[in-house]
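Structures are listed in the sections that come next.
Nothing in this text is a laboratory measurement; each read-out follows from the coordinates by a stated rule. These numbers were taken from a predicted model, which means no experiment stands behind them. Cβ atoms are built from the backbone, for glycine too; each structure is taken alone.
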Structure 1
Amino acid sequence: MAAPLMADDPPFLLVAHRGASGHRPEHTLEAYTRAVELGADYIEPDLVITKDGVLVARHENEIGGTTDVAEKFPDRRTTKQMDGANVTGWFTEDFTLAELRTLRAKERLAFRDQSFNGRFLVPTFDEVLALADSLGRARGRVVGVYPETKHPSHFRAIGLPLEEPMLDALSRVGWNTAQAPVFIQSFEVGNLRWLAERTKVRLIQLVSAGSPPDRARDASIPTYAQLLAPEGLRALAKYVYGIGPEKRLVMPASGSATSLVADAHAAGLKVHIWTIRREAQFVGARFGGDVAAEVAAFRAAGVDGVFADHPDVVSGVAVEQRPR
């Protein structure tokens, strides 16, 4: 086996959010491939797990909105409590990998291109890692992976933890190291602390409004506001590489930049924001629908990288315009 490619990150990181999810159904090998064609440095697989313990790439363990599972397994519909809320649908932990292999992905958002529905498989994490390596070698540059552990407390509670198989998969390809082209991200705090004791892979604390989901299980876990205060950022810097804030925490839709980037940099943390999307309803009001202007403003604000549904609007790679 060839030696693994190692990280050589650019100063401004372009992460394909769920792949090129503005162009292909999210979390498919085809979406990840298209993302790299459009200039992405890293591809993002959100990780959930099957009944037989295989990591797969889906934004949520509920897959009714992103696959044709309702047509093929109508009797598997159920209701579960996820992060304190009742969710009804079809869940990856109720299916074996063989069963998931009978499904096909579909576009989640009605206003995006539906022409690829029913064509692409649900990939495993091992397949995503192999794809990143092959795409990188073909292009003579590193293509990194930026996995997110989805609902890790839930999965550990039902006896299907995400962290151990994730680290095992990274180890198999030589990427369970500090130099690997890998970031591991989570909205939860406890699992990043757990990971920090067991891997040198760079960790990213995701933040938004409210509180980390695992605070409901452990009241000692800080709120996101507490994590983003200067003292909270200094505490985070002891075990994470950076933060992944929702972009409005850095720049409100109608206002100027906050102090978050400067505060994070002062603590020694990188800042990778989410999510850049080209559709006007997702672009800050001050930019009048001009996503290129929004990206330029975030770069001027000092962010170190962005997640994008449309990598081409960040990289400048020309792309065909399909009917919407």
Structure 2
Amino acid sequence: MVSRVALGTMTWGTGTDQDDARAQLRAFRDAGGTLIDTADRYGGGESERILGRILSDTDRDELLVATKAGSPAGPAPLRRGTSRRRMLDGLDASLRRLGVDHVDLWQVHVWDDATPWEETLAALDTAVNSGRTRYIGVSNYSGWQTGVAAAWQRAVPGRAHLASTQVEYSLLARGVEREVLAAAGALGLGVLAWSPLGRGVLTGKYRGGTPTDSRAASGPWPRFVGAYLTYEAGRVVDSVVTAAEGLGVTPLAVALAWVRDAPGVASAVVGARTAAQLSASLAAESVGLPPEIRRALDDVSAPTLGYPERPAPS
């Protein structure tokens, strides 16, 4: 069981310092949040270090800590892939940075074509059996990859079942509806939706251009955000803004509510550079979308679906 909104920490150690991270976690807990998500690659490990220092004087029993391993860390062979060695070494390093003996959810960050998937999944079993994690999940897996992994773990008694899949999901990124959500629903995986605000674009702050203090203005983020600064995305953003004006709430609240309440979504992972930004997301908890507004947003942002996602007419 997790809170409907999770706290993402990708900016911790880069755009967010320890004091602001502490303020974020305090606000998150005060709002009833329980799940905090990090990864060994966030800030080169600094995200986990900051979280570990904060956890040292926090009631650990009130939080669920999730982290990930397997994302490329450089060109050298031993710094890439999801082999048993790299995955378990990565988990041990995460535990040291976090200052804990186990995490609540450990996730494979990416699919790796170079490693047999059976080997990667065996590493997850080892992590559970050794007590280093309580639950396991995958991240950024396609539909068939999700199905293979979940079915394999269910095939033999004693293997740890996958608990979750973490994927990008928003009104601007609905590709997971083609296969991933169906696979997750059929196999009992909760969906953790990252970037539910469409990389910040759905807040409407880019409608008049790129603010100088936004992520899209500097660092590694212009391409990440720029992928959604298109005409088609703009039509969706305009609809979100219109819906927000009609409801008397912010565009952020509309976009977040749409994802948070979508079928199969266990939690929407929201990240923020500052505590003030996070507070805006937490304040949206009470916002719900009337059915007619949800249908309108569904229509304007609908992904292209056809065979085989939708069976051909008989």
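What to note about this one:
- Calculated for structures 1, 2, mean count of other Cβ atoms within 10 Å over residues 15-22 is largest in 1.
- At a computed 2.4 (distance in nm of label points 7 Å out along Cα→Cβ at positions 143 and 303), which of 1, 2: 1
- The maximum of mean count of other Cβ atoms within 10 Å over residues 191-198 over structures 1, 2, that is, the highest value, falls on 2.
- Each of 1, 2 could give helix-only ellipticity at 222 nm (-39500 (n - 2.57) for each DSSP H run of 4 or more, over all residues; to 500), but the derived value -7000 comes from 1.
- Parent structure of the calculated result 18.8, 53, given that Rg and Dmax of the Cα atoms in Å is the read-out and 1, 2 the choices: 1
- FRET efficiency 1/(1 + (r/R0)^6) of positions 167 and 223 (r between Cβ atoms, R0 = 25 Å, to 0.05) derived as 0.35 - corresponding label from 1, 2: 1
- Comparison of 1, 2 by volume of the Cα convex hull per residue in Å³, for residues 231-286 alone - largest value held by: 2
- Comparison of 1, 2 by distance in nm of label points 7 Å out along Cα→Cβ at positions 95 and 295 - largest value held by: 2
- In terms of percent of Cα pairs over 20 Å apart, for residues 55-206 alone, the structure with the greatest value among 1, 2 is 1.
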